[in-house]
1. In terms of relative contact order in percent (Cα under 8 Å, 6 or more apart), which of structures P, Q is highest?
2. From which structure (P, Q) was FRET efficiency 1/(1 + (r/R0)^6) of positions 82 and 154 (r between Cβ atoms, R0 = 30 Å, to 0.05) calculated, if the value obtained is 0.85?
3. Suppose helix-only ellipticity at 222 nm (-39500 (n - 2.57) for each DSSP H run of 4 or more, over all residues; to 500) works out to -12000; of P, Q, which structure was it derived from?
4. From which structure (P, Q) was mean count of other Cβ atoms within 10 Å over residues 26-33 calculated, if the value obtained is 18.9?
5. Tell me which of P, Q gives 24, 15, 5 when you compute semi-axes √(5λ) of the Cα gyration tensor in Å, for residues 66-105 alone.
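Every number here is computed from the coordinates shown, using simple stated rules; none is lab data. This is a predicted model, so every value here is computed, not measured. Cβ atoms are built from the backbone, for glycine too; each structure is taken alone.
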Structure P
Amino acid sequence: MKNILLIAFFIYSLAGCKEQQLTHNETVNTYYTARDKGDFKTLKSVVNDSITLTAGDFIMPYSRDGFYEQFQWDSVFKPSYKVIKMEDQQQQIIATISQQNLRNAFLKNNPLVFNVKVSFNEGKISRIEELDYIDVDWNAWAQERDTLVSWIATNHPELDGFVNDMTMKGAMNYLRAIELYKAEKE
């Protein structure tokens, strides 16, 4: 009888040591904290094997490798993410996010504050859809971007196309374009 109780206690203890599944709120917080820290290992632990990022008309499905490339692109701009608010809505989270980075600063919208809808598959993030932006000056954004693109096309054509290149190299070219433009204007 003692052996049975001992075995039962041992099995129960092992079951209790199993990793607890995060709540959806904890998963979203972990995702944005990992983004903020540049920690892809933690980021991929809360993301499904594939993830779809949606921004306006752009629907970008990513495999793990593709998502890593997007992560690298984003990391070049030295982003800082903060979850401002979250609301749990039946298997989805609506969150307000603040994002600061070098690109947003140049485009005169730093921080960029936006709402996202986060969807899950088996407890992991499978889709992040940007819903709307809060107090964004799209005219300033477009003016700064278009001025930079035109200036680069004329003065540094080797960097032309940086604005649409969503690779790490494209992000580095974007930063280089900003640096060259600022140096010229100073």
Structure Q
Amino acid sequence: MPHRSRHIRTHQRTRKTNQTVLIVGEGDAEVAFLTHLSRLFNTRDCGVTCTIRNAHGKGPEHILMRPKRLAGPIQYDHLAAFLDNDIPLPDDAWIKAHAPGVEALVSEHCIEFFLLRLLGESPPNETKACKRMMKQSGMNLLNSACYEARFPKSVLEQQRDRFPTLRRLIEILSGARLRP
């Protein structure tokens, strides 16, 4: 019987390391929206692993500092904070000095104003009136089914060029471009 040499082949696949991103949302509604965007745009093969956390409000300074604190010893490739500007933001010098390396992704006015604009509405400038208008539209900002129904991928793709913050969020989540 001829001697057969046994060659054990190991099929090692070269694995690419994903870039890591931490995005901190101002509050529950922002986190719900970010989670919805992540489900749509952060696909398995996009090369980005995204973590979304909640800053629980407490003002823009707290929100902008939160990504660094939440990251702790973990070295994320990109840190970002998603917040609105219904409370005036600190100036760029403050952000560079106190929250270096954190990209501020600012929605116009309040999250309700931003979402209503994405839907093509003309919301009022007062936060309370925007919240009332959102409630009257029947949308619960903490319910993922509402986001799925009102903000399908096709709507978000259509609106991304009109809203720089939305475009930037999609770029980060999809791995298209991590650095601004």
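1. Comparing P, Q, the top value of relative contact order in percent (Cα under 8 Å, 6 or more apart) belongs to Q.
2. Label of the source structure: Q.
3. Q
4. Structure of origin is P.
5. Going label by label, the one that fits is P.
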